[in-house]
1. Looking just at mean count of other Cβ atoms within 10 Å over residues 223-230, which of the labels I, II belongs to the structure with the highest value?
2. Which of the displayed structures (I, II) returns the greatest value of distance in nm of label points 7 Å out along Cα→Cβ at positions 47 and 239 on calculation?
3. When Rg/Rh (Cα atoms, Kirkwood Rh), for residues 151-190 alone is compared over structures I, II, which one is greatest?
4. Kirkwood radius over Cα pairs in Å, for residues 135-254 alone computed as 15.8: which structure among I, II?
5. To test your reading of the models, identify which of I, II gives 56, 38, 37 for Cα extents along the principal axes in Å when calculated.
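Nothing in this text is a laboratory measurement; each read-out follows from the coordinates by a stated rule. Please read all numbers here as calculations on a predicted model, not as lab measurements. Cβ atoms are built from the backbone, for glycine too; each structure is taken alone.
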Structure I
Amino acid sequence: MYPARTSISRRTALHMLGTAVASGSVSILAEPQKAAAPPLVGEIGLTTGTLTRHLATERQPGKLRLLDLPQLMRDRLGMRVIDLMSACFPSFEPAYLEELRAAAEQAGCILTNLKLNQPQFDLAATDPNQRRRSIEGYFRSIDAAATLGCRWVRPLPRNQRADIDLLRDGYRRLIDYGASRGVTLLIENFGWIASDPDAIPNVIAEVGAGLAASPDTGNWTDAVRHQGLQRAFPHAVTCDFKFFTLGPDGEHDKYDLRQCFQIGWDAGFRGPWCFEHPHADLDRLLDDVVVMRDRLRGWIKASQADSAT
């Protein structure tokens, strides 16, 4: 029996419930009622994987703290959706997570997704002990996402094709646990999935309710990019709109970004579109994001006008 609601903090309550669920003493049957998440239709955002080489724990010239990103999003980029990657965090301590959440709220930003780039965890490990440790590790990461206020988490697909029975069981465990925190599981075209355009819809069909897609325009192999997007976007709740080098007139030679957008739009996807754009120069990176922001907004406006006619 928990103490009265006023005698424990939100952080303590989450920890107590997480421990009970992980030990099997509490069964999660349904997601509890919670405040409606802000709608993300038409939103354009940024993934923190974009900034990996530019992040620092402390303030220093030419570097950026993760805690400072929300204000930069508001003041320089004019966007509010932040898609997080675990490798960008200096700490998963609750106090740090709450500080980041507060910084986002103060800047009017929304922390939507926590990409769990934790290669030590394998949902479909054939060794039962490794699989158990992986699931427990992901439980702790889902707790972190809940503290941040994220609505989604994305476990890291492995390079080797997973055993579907083991993968289904692993996802179901995370889905049930995430439901207790208002967190939904995502699957992304990474690792073995990147060369199989049918993998995302097939895994979602196998796993069942509670698993959605997070397609990445850049992760597909060139041979299956369009097929993969066509089959993933109907299941998508967010998208990594990855782009690489832009030419002097903003051209993108690696693949057709406009076509990637159109595939998503035709499938009924309306956002958020989250830019991922690695670049060695931070100022150039941010300038490129602004160029693509304006271009993508133009595509959205034109598509909305076409839909209205």
Structure II
Amino acid sequence: MARILVLAATGRVGATLVDDLTSRGHAVIAVTRREEAATGLRRSGATPFLADIRDADRIAEQARAVDGVFLASADARDQAEAETAVIASIRRLCRPHVVKLSAQSAGLTPPASFGIQHRTVEKVLEGSGLDYTILRPVFFMQSLALFAGDVAAKSRMIAPAGEGRIAMVDTRDIAEAASAVFCDTTHFNKTYTLTGGAAFGFADAAALLTDMLGRKIRYVSPPTVAARLVLPLMTGMPRWQSNLVIDLMSAIKRGAQESVSTDIHHILDRDPRTLKAYLYENAALFQGRQD
């Protein structure tokens, strides 16, 4: 069994990855900034390590004792600088296999939105001499939870994506793919695009919710300019982050995430989870319930 260092271990992908790795018998060091998360990580069988992504040298010291590193971090203005510093520190001390959680938008020409920083990190990793695997997921199915409040209270979804379609991916599939590629030399120095098995627009998601909830759910796509002004006021996002969200939606509107990849099937030897299954599993959320 392998020893794996997981950064962003309480994130949407990282938390599932920790559980998957420990269930397979791997020894996991789980990096988190949140002291209150340590108990849950221990319960999952991982060893918590309190650190920030910007503690590059401390993280690299932990990497001395592992076979693989899951490189991920929360969206931040200095995300590229923080992740590349971790790569540089690790490279000075050891040679683990690095699995980088990137974004499909890093593979666009040119890279767009959050993918701009991710592509910067990818290039550093590719030139580092370390064995690596890069995972580029599209829009997460779990991100639809951001619309749950509006769906429950106002029977609507608002996103400035027009008729753009997305091969949305379940974060559990991303985590399982990350778990599967660790320390498997057939996946070394490869880049994978992780998608679901079919592309859907937000209008399609609204139609599925309409069938599931038994009431009409409307999809509203405001003009990009209006969305850019209103989003930070509605969500509390800092302007730099909301602008990147709108940039991503604009790319989706142009069809940037409609292509379906077979990479999840290649890695896991099964089809990816479906959007319909995700919505039905989380019906209570879209009904405004907490069960």
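1. Structure I gives the largest value of mean count of other Cβ atoms within 10 Å over residues 223-230 among I, II.
2. II
3. Once Rg/Rh (Cα atoms, Kirkwood Rh), for residues 151-190 alone is tallied for I, II, the winner is II.
4. Label of the originating structure: II.
5. II
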